[in-house]
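No value in this document is a laboratory result; all are computed from the given coordinates. Everything numeric here is computed off the predicted structure, so don't read it as measured data. Cβ atoms are built from the backbone, for glycine too; each structure is taken alone.
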Structure P
Amino acid sequence: MRSKLKSIKINPRTLAIDILFDIIGCTLYGAGIFNFAYAANFAPGGVSGLAILINTLTKGLPFAPNGIPIGTAMLLINIPVIILCFKALGPAYFARSVKTMLFSSLIVDYLMPHLWIYQGDPMLAAIFGGILAGAGLTCIYLRDSSTGGSDFVILAIQKKRPQLSLGVVSLAVDGVVILLGGIVYGTVDAALYGLIMTITYSIVIDKIMMGNDSRKMMTIITSDGVGVSGRITHEIERGVTLLKGKGGFTGAEKDLLICACSKTEVFKIKRIVHEMDATSFVMVSSIDAAYGKGFKPAEP
């Protein structure tokens with residue numbers, strides 16, 4: 001492991017930007033976890049939720065009268081996880097994530113307790129805690145790093161078992177912690193608040209990272225592919241891919257058009273298709289992002 005880490009080249013400017021994003025991201029994430037979720041007595045999914053439960057269960061112990069600090073618990077949980085998942089993660093991602101984990105633990109334990117603590121409605125705590133945590137995690141993910149824990153486990157499982165659904169794996173990992181939260185706090189509400197916060201920060205991450213690039217993909221089956229694609233190209237100024245197809249039931253030759261567009265352009269394209277071929281079949285689906293001419297540049 002040591003020899004692999006030595007091979008990592010460090011760019012001072014990149015490192016400085018990474019650290020800045022870590023500080024901002026971990027502060028927002030820590031506020032959501034400590035100042036909202038922990039203060040409202042519920043635990044979201046993942047390692048942070050498990051750390052909250054460990055803190056709650058260890059309160060009153062001789063060596064930890066206030067419980068094991070949440071940041072420290074997060075770090076202790078992550079140690080065996082990062083050791084087991086090192087090979088699957090790769091040295092560069094591993095090194096960046098360890099840096100982020102250290103920042104996260106220190107900020108949660110030493111900065112968050114000195115900031116304002118929300119003591120209002122637990123529902124609002126779940127929603128706004130999720131927004132803060134999601135925004136913080138997005139800052140971290142944008143620099144190709146992680147807070148460890150379930151992120152490491154999910155990534156390792158993806159590399160070992162690529163056929164498994166990551167959504168299912170993530171739901172299983174988070175679901176266990178959320179259910180444990182309901183048991184530890186002794187109320188169904190605690191589990192529900194944990195679930196709401198987990199869903200909220202997942203939505204926030206998706207919206208921030210992919211929301212601006214979210215597009216629609218239209219699949220059009222028509223007998224006048226050349227005419228339809230020509231009007232879309234000239235009137236909407238969107239590129240169209242034209243393929244030849246055949247009806248499975250009728251055996252009739254058909255044109256298959258594929259077009260990526262914005263949400264506001266869907267109606268215009270549907271109107272063009274209907275005017276050119278009233279018997280056409282149109283399918284509209286959502287895509288997270290579109291890269292290339294007319295959309296976001298393909299370069300990373």
Structure Q
Amino acid sequence: MIPAQTGHVSESTASSHRKTWRFWSGAGFVFVLLAAFARPLLALMNYAAGSELHSYILLVPFVSAYLLYLRRDQLPKNYTIDLPLALVFLGAGLGVMAFTYSSIGLAPADNAHLVLLTLSFLCCLTAGGFFFFGRNWMRAAAFPLAYLIFMVPMPDAMADALETASKYASAEVANLFFHLSGTPFLRGGFFFQLPNITIEVTQECSGIRSSWVLLMTSILAANLFLKTPWRRLALVAFVIPLGILRNGFRILVIGLLCVNVGPQMIHSLIHRRGGPLFFMLSLIPFFLVLWLLRKGDVHTRKPK
């Protein structure tokens with residue numbers, strides 16, 4: 001009996017050592033990957049820090065790391081190698097990198113360059129996850145890792161399209177709000193002629209940054225607090241009309257201030273720096289809907 005117990009303990013110790021070695025090997029791979037992509041990642045940080053639209057990128061890795069920490073007890077401890085998927089993602093990452101450097105050049109300075117190189121980095125990171133930890137571990141960590149996609153800057157063409165669509169929608173909602181408020185006005189496209197001022201709905205009025213951050217917040221909240229798939233989808237879908245209503249309401253408030261206080265209010269802080277205030281106001285209906293969906297989710301899962 002004693003030799004058998006000794007052999008069992010030895011086998012268990014060896015297995016523990018293999019798990020430890022694989023974990024630290026995976027961590028080492030991440031550090032090597034960070035070093036290899038140091039230049040484009042530093043360029044991405046500088047780009048995000050200097051951009052009103054992309055400043056949220058700086059927080060995304062910390063959010064993903066915190067999500068992994070919350071799920072640490074759910075992650076499998078038996079690490080395996082999924083070589084096929086590792087090779088697929090590694091090939092995709094290296095392919096995107098090769099395409100970027102061959103077609104755009106070496107200096108990671110513009111939006112297109114950073115989009116492609118960040119995608120390349122994430123593909124290589126995913127390849128390392130499949131190689132060092134395996135498919136089961138990656139499945140358990142799917143959401144925290146998938147959330148890293150928000151590290152990729154929004155392509156300029158996508159940002160322009162969303163800003164234009166949001167501008168059109170915001171103008172229509174503002175038109176409805178002005179009618180409901182009883183304020184006399186004339187509208188010509190994006191121009192609203194009020195009693196003592198004419199205001200124009202421009203690209204800056206689209207609120208694309210706050211709407212994008214609200215979308216990211218809804219995806220995160222849906223994963224953390226809701227379990228039913230349709231409720232998660234409903235919360236994410238809700239933020240689209242919510243963002244448009246917020247923008248239209250902001251235009252209404254600025255217009256009414258110009259009418260009732262004076263046209264100088266078009267240069268006030270509520271116009272130039274009021275985005276965070278209206279973003280916080282939009283969180284009130286957002287959390288109300290989240291609370292209602294979560295309440296229904298709890299009742300649905302409650303044992304009968």
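When Kirkwood radius over Cα pairs in Å, for residues 95-142 alone is calculated for each of the structures P, Q, the largest result comes from P. I have -24500 for helix-only ellipticity at 222 nm (-39500 (n - 2.57) for each DSSP H run of 4 or more, over all residues; to 500), calculated from one of the structures P, Q. Which structure is it? Working through the options, I get structure Q. Given that log10 I(q)/I(0) by the Debye sum over Cα atoms at q = 0.10 Å⁻¹, for residues 79-238 alone, derived from a single structure, equals -0.54, which label among P, Q identifies that structure? It traces back to P. Where does the value 0.05 come from, among P, Q, when FRET efficiency 1/(1 + (r/R0)^6) of positions 47 and 279 (r between Cβ atoms, R0 = 30 Å, to 0.05) is the thing being computed? This figure was derived from P. When relative contact order in percent (Cα under 8 Å, 6 or more apart) is calculated for each of the structures P, Q, the largest result comes from P. Going by percent of Cα pairs over 27 Å apart, which of structures P, Q comes out largest? Structure Q comes out on top.
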